[in-house]
Structure 1
Amino acid sequence: MTGPGKKLSTSEPVGELRSIPIVECGEPLVDFLELCPKLIWDKPRFAYRRETLARKGVAEMLCKASELLPKGLRLAIVEGWRPPHIQKRMLIFAERRLQELHPDWGPVQLKRMRNRFTAPIDSRVPPPHSTGGAVDLRLVRDDGAPLDHYSPYPNRDTRSYAFDAPGLSDEARRTRSILKEALEGSGMTNYPAEYWHWTYGDQGWAYRGRHAHAIYGAIVPDGWEPAAADVSDDPLVWVYEDKESA
């Protein structure tokens, strides 16, 4: 638990999250598209089988947030629950991409920045998506056309990732403000280093809200089996080509 006087880090280091206990509440995973038909299932960013699952409470919050949006706008969900084997492959992808973008970075800086954008595998701090308490999303119009979330930055520019990134256009700031109002109004909280990543019940949520404990730990659906093609030690492959990528 973080004390009331301690300043919170926007990158939410794993070392600080480890001090937050998890008291699992036992809430099940549900299909958020079935529970909330107003949601849009967004295009995949990587080549693997995604699951339309989240904790029941999170799915209900997404429904509430959908009702709070201005007319003509909808939430497009990129992903909710994510299995550990995909998280491991995502870590490899993230590290290699950062190495290519920043060949001057040393191992310490590379690891720190990788962990900021992709949760590491830690038995005491399960990655948020593996708890079913996290969702990646963006705002779109009724026809699925995305709003501007990051201009004037280029697509996938890490400088635009933080929710309050400096230099954003007025339009991008308005988009993020609409997201914030609807999602916070439903009870979810934003991971400040990624404007698209919202959670409830995990250790990040507990850290931001200074709660005594998290209520969601790692979870795997009963009887669930991974797609054989997804089980690999290779990095994930990026497949999303839309210029408006989140």
Structure 2
Amino acid sequence: MIEFYYAPTPNGWKVGIMLEECGLPYETRLMRLSAGDQFAPEFLAISPNAKMPAIIDPSPPEGYGPAPVTVFESGAILLYLAEKTGRFAPQESDRRARKALNEWLFWQVGTQGPMGGQLSHFRNYAPEGEKEYGFKRYLGEYDRNLGVLEARLEGRGWILDEYSIADMLAFPWAFIAKPLGASLEAFPNVAAWRERMKAREAVQRAINLHKESQNRGRHRADNNDVLFNQNAASLRSGGAEDGG
């Protein structure tokens, strides 16, 4: 059974969607990010970036050897699970389709996700009085990425020719557009794709996983230095301030 290190955030949902879509048995390890679980030495051994999601697979695919496999970073996890199951990704032999998959995976983890994350910070977690410039900048970047996705979905049901891990990665940050202060009104293709995603039972189960533990603005930059205001010292000190 796969061990799934998770918190109910957009990045956590990505992996939850894939696990549910594939019907893979997993056990959730709910992480208390505001308390610093991500800095525990045993978790850093799995995810040196001190970020969830991460997984431990005790039954890896052929070629990995008999030892359990650890994977961190959402894009890497979904690629690994697609390889393990043979689902939701073009085959390696289809070079053009595989190229397109890689392009949209890198777009999501390098652009859409980080811009959405920064927008979320300035919308929901930055100290009052320090939000305006950051919110305006990242709302524009988020809107620009909606435009990229809108163009890609013109005449398409999914980001690739078929439903894939590219959709699973991109959906969570489009799903929360309204809480981010954004609108999909100018992006009908994205809005329709979002509804198709929401209608999938596996997506619904993933979104509802430990829903009661969502942050919802309780822990912010002005009241939690473990979750916010991190630096390299955080990795050495378990998230607490490093007096040395």
Structure 3
Amino acid sequence: MSHSSSFQFQKDFEVRSYQVDPDGKLSLTALANLFQEIAWRHADSADFGRTLQEQHLSWILARITITCEDLPSWGDSIKIFTAGRGVDKLFAFREFLITDPEGGVLARAMSSWVLMNVATKRIFRPENALPPELFDPNEKPKWKPEKVRLHGILLKSEKVKVRYSDLDLNNHVNNTSYVRWVENILRENDCHTLPFLINYLAECVMGDELDIHLYDHDGHFVVQGTVEGKPVFLAEAK
């Protein structure tokens, strides 16, 4: 049985020049962008992606964990697979898989999402809004993104201001912008980025100024982002 046999949706991609880092490998931010893209394409294929905006509903990413066997390089052809992996309370789970054309596993990820009315901030139970072919409410994920805990020795702090290019369709910071901020502070301080885990704790909007702190905990690196002392994300490179 192939690694991809249990996935519901698949698209082929080619790694572009603007998606790689100075090492010529797919960057962590580009990897997160690809996961976001395939998730939206799958949801749109069943009219539960952009069409939700007509009901003022939007998918909000809560957590994602990424493991990697071998990052692809510029020009490589890759296959990206995704599937809904059930519901636990208010969270819907989505799994991702990236392989080479021969089926060799390059990366895996599991994510948890909430469905929110962006006007009222009300959370909807996923099974009340989703077709069963996307998310079976009786299915439970085999693994889940963990909670990141803040610990370690402070290595570096910096400030980042939310700019126009950081925003998504809801005028909030795109989840991949947080990943870019984390990748920057990690790589600029000679820290590894994978395996990767991020918890999204609060929203950021245009003009917010974040204090980003990098901690070392026995070779694991934790990155915290706060706005006026309020935590908005926690990430860890294990």
Structure (1, 2, 3) behind the derived value -4500 of helix-only ellipticity at 222 nm (-39500 (n - 2.57) for each DSSP H run of 4 or more, over all residues; to 500): 3
Of the structures 1, 2, 3, the one that 19 was derived from, the read-out being relative contact order in percent (Cα under 8 Å, 6 or more apart): 3
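Taken together, the values in this text are just the output of simple stated rules run on the coordinates, not laboratory data. Remember, it's a predicted structure, so these values are computed and weren't measured experimentally.
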